[in-house]
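Chemist: Dropping the structures in below, format is structure tokens.
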Structure I
Amino acid sequence: MDKRAYRQIPVMSATPQDISLAKRVKAAKYIAKTEVRLCGHKKTLLLYLFSTAELRNEKAEATYRVFLTHDDYITQDLRSKSLRWLTGKLYSVAWDCNDYGNKDWIVFTDDTSVKRVLSFFKDSGDPIEAINQFQENILACRRKVRYRQIMAQIDKQMSTVPALPHSWRHWVEESALYESRYIFYEYRDRKLMDGYCTHCHHDVKVEHPHHGKKGICPRCGSPVTFKAIGKSTRVIDQKYVTLIQRAGDKFIFRGFNACKDYRDDYRATRLDVNETMRAFSDKDFHIKDSDCFSYNMFRPDYQVMRWKDDPQAGVYLESVVYSKNLRGILVSTKCQYSNLWALLESHPGQKFDVLTFLQRYKPCYEYLIKMGFSHLVDEDFNYGNLSEKAKSMTELLGLPKPWISELRKLNPGMDELKLFQAAYKAGKQTTADEVKEIERVIGAQREIFSLKVSTTYKILKYFKPKIHDNWNGHNASDAFSLWKDYIGFCKGLKWNIKNDFILFPRDLRKAHDEAMLLWKDKKDEVSDQRIREMYEEYDAKYHWKYKDLVMVVPRSAADIRKEGQDQHNCVASYVGRVAKRETVILFLRRQAEPEKSYYTVEYRDGRIAQCRCFGNGDMTPEIQTAIRKFERDMVARAEKAKIGVGAA
């Protein structure tokens, strides 16, 4: 479009007849006029749009001017003081949702303008629709050009992708779909039944198989799942699979959907392995959205199945990862000694978040994998529990070498490691079997080693019956937490917990509740005694009168609890803090009724923290004035006490 030439064309103004028309056609949003000019050797149709709202106010300036040639269009926004060009369609520029259903949103001033439009586009219908259809066609051509450019860039990037490994399909079937191995058998009322193993592809005899249960093929020794013919009509297994390849400094993560179908004939299964996603990373395994692609319909308006740019594609977070090429492609990266291939090969068919592993790789993973601590590695790169600063395995695991040897029997996760660490810290020797038993019975309760009230064996023996009892709606782990609280109450009450009758009560819930009440009563007795002892000191310090009000000091814990009941507030919960001198509770009352509750006051750090009446109500202006006076008087008393003058 020749914008320079377009700028030289004088802008048409509305005539008095146009203004009159705008006042008559109430539904119209714009009045339209046209002219045809030769611009830069191109025949050009000019469409002027005048806002009817402006015309009704006697303003004759055009709002938009649209330039249309036979192969392009552009709009000049005449509302702007500076030159402004718009590339959108007429409907995008001038139409809005308020015009929905209004066929007369643009009205032409005369038949000549209409004929110019229809003649220019060789159309016989509605002139606005003729313009809209022309612009739609131009946009479609522009999109095709843009799509071809995008597809060329994608194809160039895809040309760097290496071919699939020779062993790819075999690996998918044998390793990725490791659990997709079955013996289909014909049920007969006898000991041995005829079956067919889908792994070794041989007829076999199986003894007492059960539909859906795991077993071993008697011929090839492969782990299988038994399927009774007749019960299994729709067996189909699916796994997401990731193949990592290298192209120069780039890594390519290729995502596949592997599907093995037994539905038509379990003796002749169909294996489909379809690539669905590709993502290109840098040498540190970081992936940009612009480097993610999926195999799908390219665009809604360009429906061709091919590789398309897709920021939502990325890498499968959980997939089975091809391991045979990892040792070679990870050379000269931070993960070249990771031993990742060994980790993956030791767990065939298991899903693994390989991208997170590569991005968060720590040097210690190499040694953890070699020692068989794959679960620790898996938990650490997801949750980051292990220190990167540790210089040895003993420092990393927080255990001496003999303990690490015992730990290796477990392939532990973080819970098992912390149980070992808790035992070591408590000075108690433990074993892999004991830790497994602890987890089975009470979960990862590390306090079992630090309580020092009995042996681990006795504690587990006590809780084992509670595993399957649905103990009061809770499990044995919840029961252990309750028992810890019970032990705390027993110690506070100075009971003899060396006595197993006390330490391991038959009814734990009942014993816990009884001990809790006794401990609470004991704490209340101690608190009450302290508050009584503080009364004379506090009465001399805080007793105060002002007009018809008096500040009363509670004599005991019972006074504070009664105040809470009378005032419907939670001041009773402050008894412990008052006894510890963490805060002061006072009662503001009428001098005529010193025994009747009026306002409850908390005084802390030289100021009133809160002052509430019945139901936690706020202070009236009268009480606010009195409280400010109390605070000032307390400051004055404190100053007098400092210089040795008696309190008034």
Structure II
Amino acid sequence: MRHWFKQAGFVIFSLINIPPVFAVNVVEQRLQFQQAYEAIQAKDNQRYQSLIAELQDYPIVQYLEYYWLSDHLNDNLKMQAFFGRYADSPVAPRLRRAWLNQLIKDKNWSQYLRAYTPQNNSLLACHYLNAVLTQQNALNAEQLSEAKNLWVVGKSQPNACDPVFKYLADKQEITKELRWQRIRNAIAENDFKLAQGIAKGLSKDELEWVNRWATMQANPTATLATFNYPDTPLTREIIRYGIKQLARTEADSAYQFWQTLKDRYQFSAEEQSDVAYTLALRSSWQESPNAITRLLAVNKASVDDTLRQVALQASLATLDWDSLLQLAPLYSPVDSDDNAWEYWQARAFAEQGNVQQAEAIYRKLAQHRDYYGFLSANQLKQPYALNDEPLNVSANELLALQKNLNIIKARELYYVGQEEFARLEWRLATENMTQAQLKVATALANQWSWYFETIVTAAKAKAFNALTARFPTPHYDAVIRYASEQDLNPAWVYAVIRQESAFNVNARSSANALGLMQLLPTTAAEQAKRLKVSFNNQAEIYQPELNIQLGTGYLRHLLGRLDNNVVLTTAAYNAGLSRARKWADKYGCLPTDVWIELIPFKETRSYVESIMSYTPIYEWRLLGNQTPTPMPLQAIEREGGC
């Protein structure tokens, strides 16, 4: 019942616009929902049935039924009734998958056929087709198409697919074209064993070509050196594969082979552009002295965000401002919100002494409230343009939105502690809204203190200037207290929390980082030991106050290991201490804005840029309307100094 007390402020707000009799009723229903949920967890079926009988008019009763049915997957009649009533529920797909898996265990194929709906799951789909074959001995045209789609993928499928694939083979449905399609898909997955197995159904000559392809993968240098076959589309495809394979480790060597082979074979302009892209990319990553030349040779139509960043880094790593300006016409995006290239062109102009050109770009960018806008303001030594605009949503607009059934469900689920499902209902409610409606939804989520959805919905509404809503300050006392104890800027701590979890106290990453500051259990335990704080189990990491105490302790620990450098510590918090030190040794002593741009991991680079730009915004939020101090871009030195 912890969530009941945690959301006490929310329950008061949520009852303001409900008539007194109904307000009392909804409070009772919320309590009964939580009691019924606890009864399910305790396997107390009698109490659950008693409670749910009183909740049939409660908008989120289906979620209790979902939980109960998840523990009673053999009750086929109640399953069918659930899907009859709640076919469009956000939880219907996951419950159906669980039911289908149970029916597979039970080998109840007749019920499986009735229960099945198209699934993006090979195992479930193959069992369905097997069930069809068991019942009917044949597949119709639609089912035959589904079977071929399952066969053609570039990886081995579950054993349950074998009877379906045998049916395709027996009916001679696996054509040569389909076989080559699967071979190429397998090669794209780097599964040459599968590709060669599939090729056994081809002619001896075609099988030999697949074997040559495998040899090219295993030893591209030797194979390219002796490759001399007639000019055919397949020959050219294998050559391009070999050049790309070699370029993964030896871009300069691959380039030399390409110079010879591209004149011997009639590669199309598109094929040449494809190889030029790979050679430019790999040459840059391998820091080849020829990287800039190869970047300049890329077809502009091939340029994407990855290559744009690589081109920036190739010139910045050696502060080659001339090359950066040479690359700019090819790599600077048109009509994009990404201001990186414009900023770096201005930096290049300034380094070359073209101050007026540089300042003209800086003035334009400094109007924006983002990382490069703030960098530009720094160059001009002027205050940041925060451009705050309140949402200005009326009470009538909020009342109207709260009549939306999915919004009501989201509210009730959020209140009773089912935030994962609340998000599903919220997404369903907002997916087709106009920007004006999304703006109202942002304001509503903000009034509920549902900060995660406030931030997400504001972005969908493009309400980027609603700074009070987008940069909230929950857990204020804990942030101020523990930031002060660790001698940290609380604005920086808030920036880290916003970037890590967007204030979702229940956040859990794929790497098992938990809570507001996304702490790994091992990190949390280490910090608890250092700080002499009681820490008993992983679940405690979700507690906001403890999470902030341990997270700020970890920030202080990293700062102490990294010469109190905020930029370096921010990078280390995301990518780890050893990587941050490695990057400091490699790129230290370069200007700090250059160092950040050279961070090789896109995630970490974006992470550092976001936190650097969020910190001044949080200073503004915490200090009122005072002008925030500039981003904390301290110089980064190599070990031993510059």
Structure III
Amino acid sequence: GQRSANRGECAQACRLPYELVADGKRVELGDRKYLLSPQDLAGIEEVPELIRLGVASFKIEGRLKSPEYVAAVTQVYRGAIDRAYEALANGQPVPRVSRNDRYALEMTFSRGLFSGWLHGVNHQRLVDGTFGKKRGPFLGTVARVGLDHVELAAPADVKPGDGVVFGGAEDTEHEEGGRVFEVVRGRRLYFGNGKIDFRRLKPGNRVWKTDDPVLNRRLRQTFGSDRNLKPVTEPAVDMLVAGEAGKPLTLTVRVATAEADQPSVTVSSAGILVTARSSPLTAERLRDQLGRLGGTGFRLGDLRCELQGNLFAPSLWLNELRREAMTQLAQALRSQGAAQPSPPPRDSAPIRSVADLLRPRQPAAGPDELSVLCRTREQVEAACDEGATTVYVDFEDVRRYREAVRDFGTRCNLFLATPRIQKPGEAGFFRLIENAGPYGVLVRNLGAITFFRPKGFKLHGDFSLNVANPLTAEFLLAQGLDRLTISYDLNLVQVLTLLSYQPAERFELTLHQHMPMFHMEHCVFAAFLSRGRDYTDCGRPCDRHRLKVRDRVGAEHPVLADAGCRNTVFNAQAQSGAAFFSSLHAAGLRLFRIECLEENRDQTRDLIHEYRRLLAGEITEDALWRNLRVQSRLGVTHGTLK
């Protein structure tokens, strides 16, 4: 959905229901439909041992959670950390987490609490599979369903006013649940008239508590209201933004005061403005970008815009202008001897030096190249037959890399892909790649740079290094990478902005692929096709079966396991940047990649041939787009580039 989890915009596709398809046939899993939805991480019991191991800082995460959740989780973990430090300092046993603390964690928000991988991988426990949204504390199971009540199998901690939900419904988006009206002997629950359709309930249904008004009231008393917030005290600065097509963008800043002798500064962009095809500069966007004055001691006051027509400027320009203007204003105020706020201490030199580095560059001309990433032997053979110069090999079994180099290494520049994640003790994967003797290595994690840099291989950085801005690109190129793959988070405008600030000839863009939607330690093969905890006892069903997960609209998304047993779920529909080729080419980009997933030999050849025609100017963008839609059963999409 063009929403990046790296930017806090996760659409939470992992919380949706899926069916499991193995070798083309649906696998019956009963009421387990949420195959990718993990329980929530709760390392509360592990805090003392983590402190003993030397962990000095703990982080709590919770996107878009309620104030009650923040209060409860902070209180519980703060208390656990303090008790652990005190007990360890005095040589005393660490107290166990209390029932009330665990209840607060489960009640404020929980999709089940689990220690994750802190005790090692356990594919049978991470994902429950029967739900994908908030549950809360488990109350028990239904023993009997009456005309106007349900009776639990055992007494539970539930009271009038609490909210509950019943599991086991075929339609998990419309489960039965509501507030309890009356409780008899701790197990018979009555609800308001018409609130529950008892016909949809049956003995054996599981029951969870989803809301506790008493707990929420207690938590709200621990934090203040908006009336307690301090007013803004930072002085304001007024800004004037001016510009027209063919000229630089200018920003003028002065302290917002009636005094006439206050200094003002004006800075200009390094590049010139152009007429916007889309996303023109607006007052709203300028206020958002230029108003980010945190750490300067100022806040934005009035903003005036004197822009002639619809103009385009990259966000990076606005950020540079803001930083440069505020730096110059601070210097002017110091020179004048004016009283000014003291920003938090920090070294501004790195920012200025980086700003000097990031000047727009002219596109460099060069020959076009189409590289191909292959995941099967027949795809590699097809790529070599089509004359591909650079071929990336990404086999599930890295032990087959040596064979690929032996058979195809003389026909192309063969690069072997590393795993995306490399844990301590897994350097053997790197050594297998080294011993295979490839032309180069497709680097997918930072550890691979350290390992392979002194070995003499050509090193290309893959998308997982997340090169989304010029600073990251500058850093990675300085580490010895010869080529960088542009991050999949970027849309077309952002890609073009990146190319304007770094040498375009060092970048490769994936022009055709099935987007990797998830990359996870959770192994769908082991979890649902075996009873094994991990690779030592799962029987390796990944060697014998091809898996897909079928979503609610019937699309089947392939699941592949890598050498470390980590799974990647790929989008069923291919993404193509063919429609944007001319814009990318005009920006100086010459290195393009297509990635094969399940294509056979002939399909791989056809795909390479079509994109080769595009690069050679033998076919238009629109014609290729139409051809791709005809060739693919599911069609293609512009995906994240649009």
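Chemist: One of I, II, III was used to compute FRET efficiency 1/(1 + (r/R0)^6) of positions 109 and 205 (r between Cβ atoms, R0 = 35 Å, to 0.05), and the result was 0.20. Which label is that? The partial results should precede the final answer.
Modeler: Values: I: 0.00; II: 0.20; III: 0.95.
Matching structure: II.
Chemist: Additional query: Supply the structure label, taken from I, II, III, corresponding to Cα Rg over 2.2 N^0.38 Å, for residues 141-292 alone with the calculated value 1.21.
Modeler: The read-out comes from structure II.
Chemist: Could you tell me which structure in I, II, III was used to calculate distance in nm of label points 7 Å out along Cα→Cβ at positions 197 and 397 as 5.9?
Modeler: The read-out was computed on structure II.
Chemist: Comparing I, II, III, where is distance in nm of label points 7 Å out along Cα→Cβ at positions 221 and 621 highest? All intermediate terms of the calculation are to be shown ahead of the outcome.
Modeler: Numbers: I: 9.6; II: 5.4; III: 6.3.
Checked I, II, III; max of distance in nm of label points 7 Å out along Cα→Cβ at positions 221 and 621 sits with I.
Chemist: Follow-up question, since we're still on this one. Thinking of I, II, III, which structure, once helix-only ellipticity at 222 nm (-39500 (n - 2.57) for each DSSP H run of 4 or more, over all residues; to 500) is computed, gives back -20500?
Modeler: II
Chemist: Thinking of I, II, III, which structure, once P(r) over Cα pairs in 20 Å bins from 0, in percent is computed, gives back 15, 39, 36, 9, 0? All intermediate terms of the calculation are to be shown ahead of the outcome.
Modeler: Values: I: 12, 20, 22, 26, 18, 1; II: 15, 36, 39, 10, 0; III: 15, 39, 36, 9, 0.
Traced to structure III.
Chemist: Which of I, II, III yields 11 for relative contact order in percent (Cα under 8 Å, 6 or more apart), as computed?
Modeler: Details: I: 5; II: 8; III: 11.
The read-out comes from structure III.
Chemist: Figure out for me which of the structures I, II, III the number -0.37, -0.79, -0.85 belongs to, where log10 I(q)/I(0) by the Debye sum over Cα atoms at q = 0.09, 0.15, 0.16 Å⁻¹, for residues 29-172 alone was derived from the coordinates.
Modeler: II
Chemist: Distance in nm of label points 7 Å out along Cα→Cβ at positions 133 and 269 computed as 4.8: which structure among I, II, III?
Modeler: II
Rule-based calculations on the coordinates, nothing more; no lab input. Every value quoted in this text rests on a predicted model; they were computed, and no experiment measured them. Cβ atoms are built from the backbone, for glycine too; each structure is taken alone.
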